[in-house]
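Read the figures in this text as sums done on the coordinates, not as results from a lab. Computed from a prediction, not measured in an experiment: that's the story for all the values here. Cβ atoms are built from the backbone, for glycine too; each structure is taken alone.
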Structure I
Amino acid sequence: MFQDRYTLAFKLYPYERSADQDADAPVRHPVVVMGGGPVGVATALDLGLQGIPVVVLDDHEGIGMGSRAICFSKRTLEISDRYGAGQPMVDKGVVWNLGKVFHDDRKVFEFNLLPEEGHKFPAFINLQQPYFERFLVERVREAQAAGAPIELRGKNRVDSVEMLEDGARLNITTPDGAYVMEADWLIGCDGAGSPLRSMMGLDFDGRVFEDSFLIADIRMKNDDFPTERWFWFEPHFKSGASTLLHRQPDGVWRVDFQIGWDVDRKEELKEENIRKRLDAMFGEGVDYDMVWSSIYTFQCRRMKQFRHGRVIFAGDAAHQVSPFGARGANSGMQDVDNLGWKLGMVINGTAPESLLDSYDQERIFGADENILNSTRATDFITPKSKVSHMFRNAVLDLAEHHSFARPLVNSGRLSMPCTYDVSALNGPDALPGGPARSRVGSVCPDAPVADGYLLDQLGNGFVLLGLGVEVPEALDEDGIALRGLSLTAEADSDLAARYLGEAAQAVYLIRPDQHVAARWDSYDETALRAALRTACGKG
């Protein structure tokens, strides 16, 4: 809507003619990714850093205007850090810990997201999606220079897809005309409106919520607001049924106004009408520039299956949730984290193709968890009946004075990594007294160790972690390499609290995506080998 004064639409992969366009016959690639957004580029990074050739096709040449996703979770930063892009995101982003909830003109309560000490990354950062994407693409360029077989092709629009027994054939249009290419594996990361999903005649199941939210990105000229998340239910300034305020880098603030379903979007997006809402909210003496605006609706939906033979969907192409709770981009990055190592093992011949069925199982489980939490938040923010509205306001009134009611207040419970309690890849959980937070299926919590942080030492492969137990430095099981890491956990240390609990010692089998595959109170090679085969889909 307005001249973008802070992103200027990064043009990161301008069109270049590829050798495929001059080939006599369609060139076949191991992996083709449709969509050059954060999920598509992260998928390319994950596979390319494993040495697997991957081509990303996008109908644009880089990143569009507007902030879009802005809240990136600790888990997303940890995943990005394994790809080599996490620290630049934190350096640029705004770290925030304090959130405040208001009802009308009263503060109901505040909460602090600052995690316990001993983590490399904060609970959340605010960072405009264009910057997040740019850091991923810059990391791709570094990886390409070091020999990673990754291609990013801008202005390569996929017009149709033909399914083959062993892959897919794609018809592509470029500024130089059309060409055809083939893929052993096709990954759909092409967003909520996924052309690939439409080409395959697939759809979403779920709910579309009849409400509209107006986003306004503004730059404050006299910025006296603290770096906090402020959420109003029924705000006294009456600019919407609810309002959310977030700070972003470069002095830009995101404001979300709940404006109802039956609205004239064209009228609402006029600058003078947006300013009326903002002026009522901020009052006199607050000067700002308009940067970007948009209107969105809530949708909590997913595909029935994410894997369709040699075609796999990830991110918004596979599932959608409301933005309150920051589950969109963050859950998409968890999709990549789950899919990358599995597809890599299948392509390299160290795991059966059936391992990819666990991607469907685990990430559908994660999507359902996100949809449930997102739906609950949406129902609380936008009550659907007089009774539910009365209940919501009664909870807010109680929460102002009584702590027991505060967990019931739902202004968008923020994204947390999924624990795969029901995964077919899970091995035994045989650690009596072990902490629930590091149980089998959970993502490994970070902790300080002698040489930095634990997650840095785990890396990207299978790891056998011994705490107070010596484990082998290396082990091979049917072509699967396992690296051993033996550490001492002091009784009062963060490492002991997060991994031992009441146990005196422990052995953990950890997957390449840093989820716990199995754990025991002692080392048993036979049990370990069986659990490792199970974790690779060979059990």
Structure II
Amino acid sequence: MQNRNEDFNTNELDAIASATAPDLGIDPAECIAPEPTDPCTIVIFGATGDLTARKLIPALFHLYLNDGLPRPFQIVGSARSHMDDQQFRNKMESALKDAEVLDPEKWPTFSTHLHYRPVDYEDPATFDRLAESLRELDSSQHTQGNRIFYIALPPTLYKTVAEMIGRAGLSTENTNGNGWSRMVVEKPFGVNLQTALELDQSLHQHFQEHQIFRIDHYLAKETVQNILMFRFANSLFEPIWNRRYIDHVSITATETLGVEHRAGYYERSGVLRDMFQNHMMQLLALTAMEPPSRFEADLVRDEKGKVFNSLRPFATNNLKDHLVLAQYGAGKADDHQLPAYRDEPGVDPASLTPTFAMMKLFLDNWRWQGVPFYMTSGKRLAQKITEIAIQFKSVPHSLFRHTLGPSIVANRLTLGIYPEEKITLKFQTKNPGARVCLRTVTMDFNYQQNYAGPVLDAYEKVLIDCMIGDQMLFWRQDGVEKSWSFLTPILDRCEDCGDQQAMLEFYPAGSMGPEAIKRLTSNIGNR
């Protein structure tokens, strides 16, 4: 009699697995918004600016196309420029055309939700008129007094606008016809610890912490959110996510573009303020944090705060052991000549602003003691790539050393964020044939694989979270302060103590970065 087990084929095994697994029955469209959102009015300060045209209005329109906005909703643009509703609508229609997302059939209805009210950011009377206009809209459009104030303005205006909103009575909640009130601010949250504390104090004069949404759009990228799911929803990886099995971790966010039109901002910030205080620190926290007891905003942010508390302070008298700072010089990419940073429009010809940084960090806690984290970010590099690479340790003993040599390539797990949203795992297997030969193979998972639903970009996701009041993907003030507490002594040493020129290396535009990075990575795998 033939063994029944021999008759099983792959299709039958898949059928059994499907039959025994729970059927979640989730329609992809249901993942756009996790729950019905309250009616609300979204007020955008800086509505005539670049951020509104390139990001906010395209994001809101795409949400509208996918039923991701509440019903009813209103969008009120506000800026110094004087225009009426129709002029503002025409301007936003042009922005959608430029972004190549305009749907001519849906636009006419969407445009009826757009309004414009001019303000002078330092004139309380204009904010009083805005408040009265918003109350009239609440009454006629039934938005129940719920409002989001999105400050799409330079950081120097955050304090002023927040104060004006408060003085106009728009920050109070559930009184005088108001519903809930939320304020959204973009990075940077100060330029060092002291300015971050001052900004926080000014915002809290009229807004409570639960009303303040500090955006870091990196956190809203789908693959960044997936880091926690990957770690804590899979028993395969969490047990080995520690110092016993991991040799080092590399967190990389590089780009091919130069400073472009941002020279005025970048000259004051440099790569450490622009990328490390926010984006890179958040990627570090998600990679290294302990599991929260529940997937709730404050509990997740509590665990992130513990990671920041665990950062080993740099020995500021010997920064070169832990930090490489560099600036791009002239170079070439795809047979095109690229200018040096100092030759970019608006840049000081003697500028010492770093456009590249690599840090070697350590976390002094039980899980990660002794494991280096390499964080790298820079402009005008050979590749635009954002990823987190987990390099596992080599096998402790190679029983194949007589046939394969003394070393075997260690496993490597890569969480790709850009340009490809995917997870790859490299491991060893035998080559077919009589000889014993190993080869490195890659197991790939593409994040969009087998998914046919709508895809939200980062700004669409954070706007939804603002509407439902979920602060999971937003910075909490204590996290901002802890991040600045780590970076401020480094910035002070580099900028205020005469070490800036001594620390600065150079690299050709379009290259892989400065040669000095070998100083930090030379002992990888040999500790």
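Quick notes
- If semi-axes √(5λ) of the Cα gyration tensor in Å is computed and equals 38, 32, 21, the structure in I, II: I
- Label whose coordinates, when distance in nm of label points 7 Å out along Cα→Cβ at positions 288 and 416 is calculated, return 2.7 (choices I, II): II
- Top of I, II by distance in nm of label points 7 Å out along Cα→Cβ at positions 136 and 480, largest first: II
- Origin of the derived value 2.5 (distance in nm of label points 7 Å out along Cα→Cβ at positions 360 and 392; candidates I, II): II
- Entry that produces 18.8 once mean projected area of the Cα convex hull in nm², for residues 304-511 alone is calculated, selected from I, II: II
- Identity of the structure behind 0.80 (criterion: FRET efficiency 1/(1 + (r/R0)^6) of positions 192 and 440 (r between Cβ atoms, R0 = 41 Å, to 0.05), calculated), options I, II: I
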